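The structures come next, written out as structure tokens.
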Structure 1
Amino acid sequence: MTVQRTSLTDHDLRLALGQRTVLVTGGAGFIGSAVCRLLQDLTACRIVNLDKLSYASSPAALELLGRDSRYTFEQVDLCDRSALAGVFQRHRPDAVIHLAAESHVDRSIDGPQAFIMSNVVGTFNLLEACRAHLAELSDSARAAFRLVHVSTDEVYGSLGNDGQFDEQSRYDPRSPYSASKAASDHLAAAWRHTFGVPTLITNCGNNYGPFQFPEKFIPTLIIRAMKGQELPIYGGGTNVRDWIHVEDHARALLGVLAFGTVGGKYLIGAEEQRRNLDLAEMICDLIDRMVPRNQPSRSLLTHVVDRPGHDHRYAIDPSKVRAEIGWRPQRSLADGLESTVQWYIDHKEWWESIFRSGRYGGERLGLDQRRVAEA
């Protein structure tokens, strides 16, 4: 029988997670680093961060963890099976939170192969490493082991003008990114059914917050508005996304690890749906209040050619994760967005260093130049 929970407190998480060794894949990424920081703040767990340090990784987001004896970093690519096996042998994890992935839809249009390798082959390798690891554990350790596979609401395709995704929604991925994540979801479920790997699957909406790489929608708008540059809005700006602060998402993931049911699927959302244009206007107004200039930021909004196959609307029904895990978002979009804008204002050196390094120059991605040439 599924246990219903009314709340998820810090004490609940600390007690339930104990002193486990938790392996976080992609722990130097945007969401992964938030998970690592929360594990350090709220629990006594030993944290093993496995990350290949891709272009979007941010070691700066983990600066404080490096001074903690409970934290270990392993620079490993999930596509390197022998290196991955070595991580399991050295650290003997009690749980895995799998976040390592290529995640930017526009980049998946320009170069889908990297998404298949990281998201599909990498997940396969991780599942096989977990299967080999489980075979070496005692019965009690095997029964306690968990793998939380973190995915996206984009695997369900596009909603019309009403309705929400829930755990019974049909898979209908529309981009190379969402297709690769859908494939990894199915692998995680299949390895549980066939091989007994104790997986749980989560699907989340659009995240925002500190340390998000500048190519993403919200940091792009914040940074460009601060510079007085044009603010690109795809198409008419009517596409709707369901937004959640990254720290709320991280907390939900720890809750699923602590209290989720093996084989369970949990959709995580804050029920903060906004049209892209409306969200951009919110950011413009915040910038104008926090970094006043002569030119109003809304005048910088510029409609550009839409993304190929752009999904119309995402919206998540989080009833299950609220009922079974007791999770609730702690930040409204208005409060979270204001603190995020302030963070980018206060951490100008962080994002400027990314541009200086050449990892990203602020260019438009995902136009699919071959398609443009044929038009």
Structure 2
Amino acid sequence: MATWPWWLQVSLIFIAARLVSACIFMAAALQQSTSPWFPPAPDYWNFITIWDGRWYQQAADSGYPSVLPVDANGVVKENAWAFYALFPLLGRGVAAMTGLGTLQALTAIAMVAGLGAALVIYKLFREFAGKRTAMWGVVFVSTFPVSPILQVPYAESLNLLLLAASLLLVVRRRYLTAIPVVLVMCLSRPTGVPFAAMVGLLLLWRLWERFGRPSTASTPSTRSLVSLGALVVATGIGALAWPAIAWAVTGDPAAYTRTETAWRGHDLVPFKPWFDTGRMLFGPVLGVLAPFVFTALFVLVMVSAPVKRLGPELRLWCACYMGYLLVFLHPQTSTFRMLLPLFPLALGAAALSKSKAYRGTVVVMFVLLQIVWVVWLWAWAQLPGGGDYPP
């Protein structure tokens, strides 16, 4: 394979990984009991369209409510405003052009976007590593424990494609070209806020390079700084676009955040959910310390030698995205899926050692953890109090 074109190698790696995940899905489907969506032992195509796939289908077929649904106490109930519009709009368009059902169209888009993401990720990794290490980074991304999400009707694969393309353009300092890509990305999943923070901090870094230290060949020009500033402004606007659209349609300025917190059962309070979950899992003392320990471990990863090779853009992105999760996320079983945008760390993991034994062991462990993720979280098994843990 080493002599084949890079795009063919990446494509085969991604397709092989998705076939492995498909086998895991099919094996889990055979053991699936009755669920809210279908009778026992569904086929593969039905099994992968559950959970949020049905919300994206609803958004594609019926649009978004102009009045937020509320319960008897006036609390907003779960509704489609939690799901950004780009993915369902594309699904509606593909379904109309091809005659496919909405879920089938969404699944096709997810698979194609996932393949596109793998190709762009390879080009991004090649900016910082040799061909072999970059290819192993793609292998790690393609087999990551939550990578089965890249072949189901979720917006993760589309967002991953747009995020990787945005990062690649920023790394290559093509800031104006990145603006339309970033704006579209901001309508796929809630990654606009951390991306805006990333490019804002990057602008400060470039300003320091320009005015705070002696000039070198890599010192950014004034034109480059202006272009980066334009990207910062555009990303800030894009990050606020979906909440603003929800406000305009419903008349409620907090429509998006009230909908997002409907799944939590309480209002959004920054940082607090991490301590609540920590106390629930580890007790009143260790639970308070757990978020600090988690943050310290992440900092150690970010200052490790392999991650330092990723360059300021990718490191800033990982730091800003993790900071975003710490501020706004309610940690629960869906958190594993939300770690996928930290994919640049896969290159750091691949660069940690060139040992085939190490890299092969990582892939084997990732595939085994895929089994855990699918059987534990994707398959439906009602809890004693009702419902199930979401993937």
Structure 3
Amino acid sequence: MENIININSNRSLKTVPDLLNDISNHIEFNGHLSNHNKHAVVALARLSADINLINKFYFEYIECTTYGCGLEPPKISRHHITKQNWKEYLGKRTSYTSYYEFFKSEIEIHGLNRVLSEYLPHLLPGWVSSLTHAAIHLGWGLDIKNKCMITEGLAYLCFSFISCHPEKVLKEESEVFNSPINSFLNILDEIDKDPLQFKNYIDSILKKEEEENNFNFHPELKRSGTQLRIATVLKYGHPLIYSEQAWISNLSTEESWNELFYLTTLIYLHYSCNFVVLHLLTSLHALKEIAFYLNKEEEQECLKNYWIGMNCILFAMVTMPNKNEFNQLIDKYCNKFDDFSDNNISKYWKNIIESAYVEKEEHNPKMVYVLKKIWEESGYKTIYRIAANQFTTTPGLPESFKLMPNES
């Protein structure tokens, strides 16, 4: 710990609320890369990291992120956001600072619960925006109950909003599946019937959007690669994504959240530490935190939005799991639980958490926090402990990043 203290010797230690209330950096940097600094603070705090270590991460991240560049100061807004025009600039990637001031004022006047109740139903269809980081920012702010971070999350959802189009879900007679896993296996079964047709469809819409720019995506998304692919699938969709899910209404919402955590963990293990898939876990935690402020009908809509967005993210990767292989993964972990009193299990978690403390890639402590939490809540299901030890790495930036960012 001595080295940590020395690094911060010229700066007084900040408390977790101090760090989360810091608004001296823009919500993105180097174009559209999301500022994850506060996410790391929440995760490390929830994992009981020493405040020296949290400060060390926070201030080092400001100077140099894992992408090799630092954070940026707040940007001057092009538009003044008001009650009358806030929807007009949704997804235009403009005026984030003004959106922040707008929601800050709304919360001061009306209170947090009323603001969340009024705006969340409009914003949740855009939870995938900015590779789920806007929803993560909001949900993890709600997790730690920090009003500044919550306000930033609402502003970021508006700034980057791209809908997953829940209105496309058609109520029609179809085979009823009693859980997210069975629904997902049905999707895999349909794709397995003609995987080349599936690949050709996804490739065709990606190429079509690249050539025709039908949806007039912000130029910064074209610089992205991954986010442009996901945005394209969100806009064009796929018939398999929009089947009504009976389990959303037949299961309790708590059962649905638990089943989705199990499914996304299986998917993460299948894709072996995939950086994009990891976001399905950390954003699922965020949406569950957000759902606490919704009524039952709105919470079911939240589950529907997650289901659609999750599949859009996976479809954008083009290669979906083979159904037989995925079933083998299910069988591997089915009904396996850890013995909480086993000292080896305690040591295993201790090692994972200590490894997370020193990670430069903040997605990993976030993943560890989420999976340890659900491990405890599930009665110590082995799969969550195993997945928590599968750390991801920061992906390299595509060639498109050699182009200058498009100012937002």
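Given that volume of the Cα convex hull per residue in Å³, for residues 143-350 alone, derived from a single structure, equals 150, which label among 1, 2, 3 identifies that structure?
Of the structures listed, the value fits 2.
Computing mean count of other Cβ atoms within 10 Å over residues 135-142 gives 24.8 for which of 1, 2, 3?
Value 24.8 for mean count of other Cβ atoms within 10 Å over residues 135-142 corresponds to 2 out of 1, 2, 3.
Tell me which structure, out of 1, 2, 3, gives 2.8 once distance in nm of label points 7 Å out along Cα→Cβ at positions 231 and 295 is calculated.
For distance in nm of label points 7 Å out along Cα→Cβ at positions 231 and 295, the value 2.8 is produced by structure 2.
Looking at structures 1, 2, 3, which one was helix-only ellipticity at 222 nm (-39500 (n - 2.57) for each DSSP H run of 4 or more, over all residues; to 500) calculated from, given that it came out as -12500?
It was calculated from structure 1.
Given a value of 2.6 for distance in nm of label points 7 Å out along Cα→Cβ at positions 63 and 223, point me to the structure among 1, 2, 3 it was derived from.
3
Every number in this text was worked out from the coordinates using simple rules, so none of it is lab data. No experiment lies behind these values; they were computed from the predicted model shown. Cβ atoms are built from the backbone, for glycine too; each structure is taken alone.
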